[in-house]
Structure formats: C-alpha cells, structure tokens
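K.L.:
Pasting the structures here.
Each value in this text was obtained by applying a stated rule to the coordinates, not by laboratory testing. This one's a predicted model, so the numbers in the text were calculated from it and none came from an experiment. Cβ atoms are built from the backbone, for glycine too; each structure is taken alone.
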Structure P
Amino acid sequence: MKLLRKLFRLSILLLTVILLLYLIVFIYAKISPKLPIKNAGNIYMYDNNAKVFNNTKNSWVKLKNISPYLIDATISIEDKNFYKHFGFDPFRIIKAMYINIKEKNNIQGASTITQQFAKNLFLTFDKTWNRKIIEAILTIRLEAHYSKNKILEGYLNTINYGGVFGIENASNFYFGKKASDLTLAEATMLAGIPKSPSNYSPFINYKKAKKRQKIILKAMVKNKYISKKDMDNAYKEELNFKKIDKESENTISKYFEDAVMNELRNISSIPSSLIETGGIKIYTTFDSRANDILNKNIHKYMTDEELEIASVIMDPSTGEVKAIAGGKDFSKSEFNRVTMSKRQVGSTIKPFLYYAALENGFTPSSTFTSEKTTFNIDKNKTYSPKNYNDIYANAPISMSAAIAYSDNIYAVKTHIFLGEKTLIETANKLGIKNIDNNISAALGTDEINILNMMGAYSTLANLGTYIKPHFIKKVLDMDGNILYSYKDSKKEVLDKKNTFILNELLTSSYDKALVDYNSPTCLMIAPKISRKYAIKTGTTDTDHLIFGYNKKYIMGIWMGYDNNKKVDVKIGSIMKNLWIDSMEELEINDDDTWYKTPDDVEGVIINPINGKLATNDTKMKLLYYIKGTAPIE
C-alpha cells in the first residue's frame, strides 16, 4: 500500500508538470494555423482506372443532423466530462493510472473524445512515443481552435463502426436510415461498436452487442440523460436491422484499403505532417473486377463460419496487386491475414528447390527412388518424412512425377543432394529471407507471409525477373502535388530457360498423363481448366495453400483456422475450386497467356513417370530440356 501511495503522489506531481506543459503548448497552438478538420485525414483511393473506390469520410453530417440519443450515448460511454475538460481529463487519467498500477496491467484507458478524434486524423498509426506526442499536440490544437460541438461532430464522422466509418454511413448500413432518425435503442447499439468493432458489431456477435448496449443505457441513466423506464424500454425494443446481401456486399475490399494504408505508412517520402495539407489522393493498383470475382467465389465456397482465407491476385509482370482477401469478411474480422500473418507453406516451397536443382544439372528426367526412408541427420537424430496417404512408387521416379504427386521423399533427397544452403540461397534471391538451415525446410516447415510467397512465385511467372508486390502507384496531396510515385524495381535473379522448364513441369499437377500409381494433386479441377497454368499446392496439419499462374495473372490462397485447428482434407477441394473458378473468369477473354519456348530449349515426348523416352506402350508427356540434356534411351 505504501508503494501505491508513493506512486499516487508521483502521479499527481507528473500531472502538475503536464498541466504546465499544456499551457505552453496551448499558447503555441493558438498562434498555429487552424487545422482543416473536415478535410484533414481524408483519404481518397483511386482504382487502376482512376475511379474513386473509397473515401473514408464520404458522408459528413452536421451535429444538428445527428440523433441526440446517439450524441448523449457517445458522451456517456466515451467521455462523460467532454464539455468540461480541455482535451485531457486529469481525473480520468489519475483513475486509470491507479487501476492499472493496482491490477499490474494496462486495462483502463483515459482517452477523451478530442484525443480519439486527433488519432483518427493522424495517418501514421505506428505505436511510438513520437506519434503519442504529435497526437497530444493535435489534441491541444483542436481544443484551441474549435468549439466542443465541432470536435464532437468531427469525431462522430470519422470513427469506425465495424468497418463502416462515420455515423451517417453506419446508420444507413445497420438500419437503413439517416443518423438524425435513430431511436434510443438504435443509437445505443451503434454507440457501443467503436470500443471494439470486431466484438461489439451486432452483425458479428449480437449477444455481446446487447451486453454493451445495456452498459451504455445504464451510463445514460447515471448521467441523467434518460430515465430507468427509458432504459428498460430501449433494451427490450426489437431492432430491425437492414438486410444485407452478403454476396453483393463487398466485404473484402476493406482489406485492400488496409493494405494500402500499411504500404503508405512505410513510404518515407510521405511526411508525418501530412494532416495539415488537408488530405491525400492515393492511386492504387485495385481492380474492381478482380475483387468482385474473388468476393463472389469466397461467398460461393466458404460456408464454414470459422474457416479463414488469405488470397492475393496479382499481375506478375508489374507487381501490381489487383485484389486481396485478408479474411472472409472485414466487418467480422479486421485482421489482415495477407499483410500480417505468417503460416507454414508446406509443399508450395518445392518449386524453389526444383529450380535450384535444374540450375545445378538436374533435368525433368532426373530420378530418385520414392520409398519410405529414414534419413540420418547426425549421430543421434533421424528424420522420417512421409508422402501424403503413405503412397510411394517404390521405384525411381522423375522430377515431373515428383512435382505432380508432391512426393516428399524426392524433395528431401534433392535437398540433401544439393546441400541445405542451396534452397536458402535460392529463396533469398526471390525475396524470402527466413528459411531455416535444416532438412525439413524442403517440405515447407518455415512460416512465410503470403505476399512474400507471391513475390517469389511471380518471379517464376516472369521467367526469372523479381518484382516486389505493391498496392500504390502514386500519392498526391489535395493540390495535385506528387508526394510519391512508384518506381519499377525489376531485377533478373533466375535463369530464363530453367524457369521456363520449371513452369512447364508445374503443369504436371493436373495432367491426366501422370495418373499412375498415384494421381496429380490438382487432377480434380482438370475438367475446369481451359488454358495452361503452373500450379503448386501445399498442405500441413493446419494449412492448405495453392499458388498458380501464367504470364497474365498469379493467384495465391491460404486457407485454415486462426486458432490453428487441424484442417480437413475437404478444405483442399474448396480451395482448388475457388482458385480455378477465379482464374478462369479473370482470363475469360484472354488466350495469350502462356510462354514462348526460349532459344536453346526443346520439347521431347517423355514417359513422365520414369523420365525416359516415351514409347507407344508408355505414358506420354511433352517435357522441356535445355538442348543436349534430354534423355536418349
């Protein structure tokens, strides 16, 4: 208790110092230019056709046109002393400090509405002391130049109501009405969302939303805005939510906007003082058609409520990301699995290994025996990988067959033969920096971000040219001044001939010519395939992945559960169908999608199982070789 009292006294001293600093900053704020709050922080995003597809504050509504119930509910739950303090609530700060010290955890916040509004306006969302200092200065500048009503108006027009920003947009989204027409019950339901949109949106968790509504109603009674009878009636009132057609509702486009903001934060030429320019225009790589196709197929195939997705559609020749899904539904989960998560990639790592093999003298006909094998790692350790369903040829198989069946034994033997550092060096060339130096790396046991994988696979799609995936073409201020312009950063990192040969090998994954003791991993979608694709799938206990491409498009998908629950084999079928339906629709009017055979490369009819020349009595497939390396038997 003595320690708590000392800390309490120190807190009082600290607050006194803060008040003095506040007076100094307030004088500075008074003589500083007035912040243009209606335009500040406005983010206009343009798609690849220069059409606006997002404006975070596109329905600004005056305070007098917002339901008094919503205003009173917000003040009661967010900042009951809003009209009394000067931007910061010292008593609330002291209380929060005391509770957090007592509980030894940061469980109590003390941000005022003005502070939260300043945070909404501030574009760089990194959690640094520099940001906090700037937020504090912005808070004081707002208080110095604007009335409380203007600050409250700005706040209500910018906060997040579950992927919907601003009260007018939220009122229409949830109830199909104007913010001025909200009832007490509707207003208290909406006022509860901003604290945690992923928990308190009634479209995500109605029970939690109702509990939050009850807390707000009680706060309104306590603050004498309503009577207890009003509270009881509002809580019992049946809410008529606006019906949403989930298939037409573009729930995944918000993930693209989030990725744009993530990229924006890392562009050094965008000044942190951008807020004072009155907003920005961001010209992005967004393709609304690709987004609609992806959105439609996610709703078509992903009926499991818990199953999640990370998917990217990209133009490999430019590195422009056309569409992403960082999850199934942004209104239910704002966690962007495309930019933020890393997962084990399984067998989708193998093409990088096989490229390295081709570069080191292997050909599509190179063989290893596919059989149960225990590898001696050192004196006391062994490694015994298994093939899917424990199926083995128990005979030598070619690289073509190994790719078609995703044979693990062949991959590990190749990895050992080349030396474990070879895969690491190849992956590094492709922008993947976190491959471990161990025997299991050949089977994709490392966790890699899907965008990193897309960059690596796009290098194969570009016949050896690496280009980093990106979302932004250029950034302008509201006066048309260019703040940033994307500069092409292509780099030749792989041999064109060997990359072409590998791309041809990856068509084995759905080729009927390889149906033998085993079946190709993507044979089930072969009837839907109308043009050539290089495809590789991967599976772990908790992950399903697919990457496939030609020279026009590359698309990658991860599916699994956020809680790392084991995945069912049927998820692989869902993923493959979602992938092929999307790719076929993307290229419906495009026939020029595959690569011309490079000079010094020749096609030879081969038995793709054993890698020898085909005869009338064997399987046949056209495989490609650097001239002079094809089999002669």
Structure Q
Amino acid sequence: MKAAFPLVSKGASNEKLMAGLFLVLVLYQLPIWLNGFQTFFDFLIISVIGLALDTLINFIRFKRPICSVSAAITAGVVSTLLHQDPLPMKLLGITAAILLGKHIWGGTGKNAINPAITGVFIVLMLYPVEMPLFSFSMLFVPAMVLSLLFLRVRPFAGLAFIVGMLVSFAAGGAFSWEKLITHGVLFFGSVVLTDPTTVTYRPVYGAVFGFVAGLIPFLLSGDLIWVCAAILILNLLSRVVDETQRTVRYHLPTRIQKLVHPKKEAVGAFGDGNPPRSLNNLTSAEILDRIQRHKVFGMGGAAFPAEIKIKTVMAAEAADKYLIINGVECDPGLMHDRWLMEHHMAEIEQGVEVLKRLIDFRSSVLAVKAKQSYNPIFRGFCDTQASPQGSDIRTKLELHQVPDFYPAGAERFLIREILHRELDEIPAEKGILVLNVQTVIAIYRAVMLDQDITSRAITVANLKERTGQVVFVNLGEKVSEVVNRVYPNPTVIFTGGGLMQGIISDDEAVITPQVNFIAIGKIPKYKESVQCSRCGICLTHCPAGINVRKLADLADCGRKHEAKAFHPEKCIQCGVCSFLCPAGRKLSQRCSILLRQ
C-alpha cells in the first residue's frame, strides 16, 4: 500500500514567514540607518557573513547545498540589538549565534536556545550595552505594528512577555509610550519570543514563562544582558516542557472548506437484487449469515468486515449499547454519503431496523454536520417514517448535528461528541457500534435483498474545476475506466479515502473496498524544508493527540523501532498535520509508514 497525503496544501510556508519577519527587521533598521549610515553597511556585512557561515556548515553537515535563509533572520536580530556596538562586536555576535546558538545543537529546528539572543548575550558579557535600546522615533511604529502579526506563532508567550515588561514599567512608575518604543517591548515580544523553535507552544507554560521573563529583568536592573538571560532560560524551560509533558488529546482540529461541489446527478445506481424479504421471517443467525456471506464491509474507508464488528458489539458486556450512523462525511473532497442520505434514507432506516433485530440499542443516532440540517430530508427527522417498497417496518432515528470542521467524522470524536465518553479501547468492545451510512445501506441490501455487495457509491472529482459526481462502481473495476465515464482522457489520477488521504493511482489500479474517492488533477507540490521548525501546529491540531513531530523524526532517522512508545497506531490518517505544516513536510505519509511496520 502506498503512503497517503493530502491533495491540497495550506499554502503557508516557513519561507514566507521568514521573508515577512526579515521585512520587519529591515523596518526596525530604517530609523537606525538614518542616524548613521555606517550601520547600514554593518547590517549588510554581518548578513552576508551569517548566510555564508550557515551555508558552509550546512554543506559540511549534509554534503549538499541547504537553504540558510534563517541565518538572515538571526543577523537581523543581532544587528538590531547590537546596533550601538562596533562592527567587530557584531561579527562576534553573528558568529557565536550561528556556531553556539544554532549548529552546536544540530542546526535549524534543533537548537534549544534562540541563536541570535545567544550571540548577543556573549557580546554583552564582553561589551555591555545599557537600555534604552533605541532612540525615540515614530519611524519605529510601522515595524512595531507589522511585527504584531507574528504573535500568531507563539501568542501566549509573546503577549505575556509584553505584559510582563509593561507591568514592570508601571511598578517602577515609568510607564510611557516613549518607553514602549525605546525599550523594544514589541520587538522582544513579537519577534524574539515568537520563535517556534525555542519557545513552547503550550499555552499555560508559554504564558507563565513569558510573563516572568518580561517582568523580572526590568524589576532588577533593566540591563539588556538580563533580558537576554531571561529569554535563554525561557528557551531551555520550553524545551524541557515540550519534551517531557504529555500531548493533550483532541485539540480543536482545523476547519477546511468543502473543496469539491456536486456537478450533476449520480452516474449509475446500485445493482438489482431479489425482492425484499420480510424481516420477521429472518432469525439473528440468518441475518448474520447474510451479512457475512454477502461480504458487507465498512464503507467509511477502513473496509473492516461488518459482521465481525457487529458480533463484537453483541458479545460486549456493556449494560447499554449504542448505534451511531456516521453521515458526517467531513473530508472536503467527498459528497456521496450526503447524496445517499438524500436519496436512500428509507434504505438506511431499514438497515437500522435490521441491526435492531440483532442488538437492543439504548439509542440509535444519525450524525450529520450542522449545516446539513437545513436539507428537507432532515426536517422533522425524528418523526416515524414509512420504509420502502410497501414494507410494514417503521423505525425512528435521532438526529445529532456535529460541528462543521475536519475531521469531525472520526469514530472516537463522534463517540465523544454524542455519548460524552473518551475511549482508548475499541468502541465495539464497549458496546458502541459506529457504521458509515453506506455500510447500513449495504446491510439492508445483503439481508433484505439477498444481494452481494460488489458495488458501491464513491465520489469522482476534478480538482482543477473543484467539481465532482457521485458514481456507482463495481469492486475490481479499473480506476481508469471509472474516471473515463465522468472525465474522459485524464492525466494524473488519484485514489484513496478522500482528498486528505489521496495516493497517485497506478495504470492498473482497481476499485478496492478502501476506495471512497477518485480524482483527476495535478500532483500536489510539497516543498519540504530541511528541518522541522518546531512550531507545534501538528501537535496542537492532531485530533488523536499523538506526537506527530516525534514520530516523523523517528521515521526520518530510521529509528522506527522506537516509534511504538509514541503510539502511531492512534493515528487516524486524517492528513491534517501535512495540510497545516508550514515546513511542507509529508507528516501523515511518515506516520502511515510507521503504521505498517
């Protein structure tokens, strides 16, 4: 099986972030250059030296050219904080920053302390500089305002540091707009304390560490060296916290808009079966036999045999048992589940009635996204409705609207959302049966129509046009033939569970039970940075709460045997980490590789 990855990317990148930050640093330099043009040449010299030194060390370490743009940021911070110093001191600062602050720890993304602050701290021990940092000038305002945008990276630590400095000024009776500028309050909080590599992403720890680091130095003396020392201590504490504290489960995942929209009616239909039988004439054993014999499988993507899952729930010792029908279809590239609910709701209800003959559920719930509730099919949904083909079976489902974000359709999220229970165990073993809507239809087809489950509905999409259609396909049918029925003469074809778990399709690929989605489009470009920037986005947005960053590092280093300690089996392969990663890393691909070890 090939590794899966999202067919879309967030668009943000470390390169764009660093380019914007470098612009802010240049804006901070402009008022300084106006007071003495020599500082402009000093800035150019140490920038060139920093880039050259970083490039040389990267080449020695990796045996190939590596992007060293982060060295320009380091040079900009050193130039800003040491603008009062002579050029030799600045050269010492940038050299110490690159060697001791960065590469002695392993290079970009590995350093535990801010490289620029490390270089500045060493210079200050030899050549002290007193506050104020800048001369008062309103020309600093544009840089200050633009720098506030970078608080999004580490908002808690950065804002807390700013508040700590302001509180120290107020405590000393010297708070003023002029002091806000001359002491570089926003420079430290918005530029330095938003470094994702060296500052913790954890809100509480970041806020506490940031506030203390901003408060204490100015209560003591206010010298720049103490500010730098406080920041370096904050960096080390951040690394300890990030490496030792457990990742919290179920951070709010990202919202991803629907990227594929219906073009026209479905292509094809379910195959014909025998006339529907009366459920009253079937025993539990006969029902289970038909589900097994006709090979009903989970159609949400896992393709797990439905009969085994149902038997597990039947055997569970739970006092109360629950049925959750998953109609959320949260992947932004899928549309067929919603179409099935709009056109085959009666079959879904009869499938539920079949399951109720096997298990006495305390409740039966259909989960849909909140925005779907406006559809007429869901209005008055809790009312009893007649089943198809004149059957006398009548059933009733509860409708539960879940928040509209990805991946809200994950099994454990639905259980938490609907039943308010957190599970580490297999849900079926706890008496909770979660089935995709098409799986329930397949149960109806197998039991009531005595029909082999050799066909199913999937989504076929055109990524360039952002359109798609519901297409009925046969298992074993060639993927290329399916695509040609909808979008003739395609170039690149993708298959998989959805837009967020796509793989490039082979010429001879066929429809398997795992295929929910086929698409045509261009191969997505993931421009991977050399190193992880430790921004923590993959950690805070992982719906399974796993340490994605650590697992990816272990996969890259070939230390896959160590991955078990970080539970890669909890990965639901949603692709959110890859979608959001500003370094463009194929994180979900790495995790899926570990899952197959």
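K.L.:
Quick check: 13 is what I get for relative contact order in percent (Cα under 8 Å, 6 or more apart), calculated from one of P, Q. Which structure matches?
P.N.:
P
K.L.:
Of the structures labelled P, Q, which one yields 22.8 when mean count of other Cβ atoms within 10 Å over residues 228-235 is computed from its coordinates?
P.N.:
Q
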